[in-house]
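Listed next: structures, encoded as structure tokens.
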Structure 1
Amino acid sequence: MTRRSVVPYEALVLPVGHDVGARSVSPSGRLHQVRVGSEVMDLTDPEYVVWALAHGIAADDRPMRRTLAERTASYGLDRRDSGMTIDRFLDDGLLIEVGAEPNSAIEFARHHQLIPLAFGLGPDPDHPGLLLVGALGQPLAQLSAPMYDLWTWAHLSPNLWQGCEEAVAVAQRQGVTNPGELDPELVLGGVVAALHDLLRVRAAYLDRRAAR
């Protein structure tokens, strides 16, 4: 079977970590704390802008290294400095690149978890077959049924790849015939394609895989 690339052009940049808010002001300015695994990292205002923009800022926004550096300029940051911050965050694990080839997505999924932050709101009354997540009375994202189930349960798996494999096993037991739900690579492709929609509205975050 010929598989389509899950990433259209360049590698996607994804933010890793849970935003736990701003801390006290340091001599160099306000510090923002991001928890990754059991480690809490302090980010300056410019660093936080880079990390926050990696979540995406519009429905069709899929940040890549080049576009992310360019976008920071509209927030008053020097593009060269932002590029250096992006490179450092990629080394530190605060950002991750996921390339178009399946092996890149699988490697990413083996080392990360998808953690839900919002409420599951159930079926979208205006769009049969789709489900909503968000705050009570305030939908934030619209998901397919397979993606909704994975968003709900994947954090119980040690890593996202195992979550995709377990989703396939459940689909097989339930007699699902849709090929996109019966191949973990295709399930993961759908996850990667939808990730920024969840991250942008803070309906989920990515973390390091669980140490189990």
Structure 2
Amino acid sequence: MNIHIQCLSLIVILFTLNPLSIAELIEFIKRSGKNIKIAVFFRNLTLIYILFIVLSFYLIPQSYDIKMPMNSLWIVIGILCAPLVILLEILTSYIILKLKGEEFSKVKIASKWVNCSVKVTIYTLLIGILEEIVYRQIWFYLMVYILDIHIILVIIISSLFYSLNHITLGKYVVIQKFISGLIFSMLFYLSGHAILIPLICHGLQNLIVVIRGNMNGCKG
């Protein structure tokens, strides 16, 4: 493989490692210790993802070789996996807390992000879609076809950095998102690199979580 393309691939991967940290830095500079406006923060994060995706397309357009699922059954699988991902995330926290001897009721997953704003809901769904494009479509192509990394390592690496991009939400969420990332990655790989499948699963998962969070957070 051309060394120039390999270097560009590494640059793209490094740039997209942790968009959340960049969004936090921007918000910290702008707000200088004041309360974070969640809608503005999510908007900034969305724009950062879009910027990275455009940059990736400009540098390595072949990474956007979009494939359709091998058959329509994968769409059904993607839909059914959405509630499964949520249940696995809950189960992960339950097991961790039980091992630590803590009560499961003490965990409030991402509670500080609960928000009734329509803007936050839209941005949450958009961010889920953009995360799949970055960590599945782009990263898989660059690591598998250009950097020649074994597919098992690619699945683990993409899931790991996807989970670390949620570190602001807490250590439990990072572990949860690693499990979720593994599922999204397996859906992408097993469906023949069809990005639509993890997009459906991730999008539905976020939608369910946001609706549930808003129902709980908006009471009273």
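Tell me which structure, out of 1, 2, gives 47, 35, 30 once Cα extents along the principal axes in Å, for residues 60-179 alone is calculated. Checking each candidate, the match is 2. If relative contact order in percent (Cα under 8 Å, 6 or more apart) is calculated from each of 1, 2, which structure is the one that comes out at 24? Computed on structure 1. Here distance in nm of label points 7 Å out along Cα→Cβ at positions 68 and 100 was derived from just one of the structures 1, 2, and that gives 4.7; the source is 2.
For the read-out helix-only ellipticity at 222 nm (-39500 (n - 2.57) for each DSSP H run of 4 or more, over all residues; to 500), a value of -22500 was computed from one structure; give its label from 1, 2. Only one of 1, 2 returns -22500 for helix-only ellipticity at 222 nm (-39500 (n - 2.57) for each DSSP H run of 4 or more, over all residues; to 500), namely 2.
Taken together, the values in this text are just the output of simple stated rules run on the coordinates, not laboratory data. None of the values given here were measured: they were computed from a predicted structure. Cβ atoms are built from the backbone, for glycine too; each structure is taken alone.
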